[in-house]
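Scrolling down, you'll hit the structures one after another.
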Structure I
Amino acid sequence: MGEEKSFILQLVKSVPGTILQVNAGDLSEFAGEIVSGVISALHNANSERKIAEVLTIDEVAKMLKVSKMTLHRWDKEGILSKINICGQRRYRRTDVEALIDKRKEK
C-alpha cells in the first residue's frame, strides 16, 4: 500500500487532471494519513512557537488598574497596542505583562 500511495501522490502532482479509481478502504487510509500529517505539522509548528494568549479590554483594564479610555489612548500613543480579532479589541498577554514589569521598574 505504501508504494501505491507514493504513486498516487506522484501521479496527482505530475498530472493533476487525471481521474483515478480507488477502493474506499485505500482512499480512507490515504486520507487518514494526510490528515495525520497535517495534524503533526500543526503540532510541531505550535510547539516551536508559543501561541499568544489574548485578553479582553475588561481583563486588561482590571490587570493594569486603568480605564478603557486609557487603554484606547495608550494604543494611539503606542504604549500598548491592541489587536483586532473578528472586530473585537484584544491585547496579547505577553504585551500586558511586559508593560506591568516596565511600570514596576519605575
Structure II
Amino acid sequence: MRDAADSATVPWRLLPEGVALLVRATPGAKRADVGGVVETAEGPALAVKITEVAEKGRANKAIVALLARALKVPKSAIALKRGETARLKRFFIEGEARALAAALRKLTGE
C-alpha cells in the first residue's frame, strides 16, 4: 500500500494496519505543538514539541497523548516502536491508513 504523496517528502508510510510515523521530538518546550516536517538523517520527520521533560518516559507518554488528540485516535492505537530515549522516534499508529494519512497531511500542511 503506497501513499499518494511521495514517501521521500512525508514522514509517514502506509501499512496494511495503519501508518508508521517518524517523529522529531522536542521535550521541554514552552507549549505543546505538533505540525510541520523537518529533515533528518533518516528522512522527513513530523516535528512534535512537548512541555514534558525527557525523564522516565514522561516525554514519550506526552507525545502519544498529543498525537492521539491531533489524529483523533485512542492512545492505545499508538505504539512507540523505536527511539525510546532518542529525539528521533518511530511510532506505529493503528487504524485505517488512508484516513490517518489524510489527518497527517492536515498537520503537516501537505
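Please treat every number below as a calculation from the coordinates, not as lab data. None of these values were measured; they are calculated from a predicted model. Cβ atoms are built from the backbone, for glycine too; each structure is taken alone.
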> Of structures I, II, which gives -21000 when helix-only ellipticity at 222 nm (-39500 (n - 2.57) for each DSSP H run of 4 or more, over all residues; to 500) is computed from the coordinates?
Replying inline: I
>> When distance in nm of label points 7 Å out along Cα→Cβ at positions 74 and 98 is computed for each of I, II, which one produces 2.5?
In response: II
> In terms of mean count of other Cβ atoms within 10 Å over residues 10-17, which of structures I, II is highest?
Replying inline: II
>> Given 12, 28, 15, 12, 14, 15, 3, 0 as the derived value for P(r) over Cα pairs in 10 Å bins from 0, in percent, which of the supplied structures I, II does it correspond to?
In response: I
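Relative contact order in percent (Cα under 8 Å, 6 or more apart) was computed and gave 21; which structure, I, II, did it come from? Walk me through the numbers before you get to the answer.
Values: I: 21; II: 30.
Structure I accounts for this read-out.
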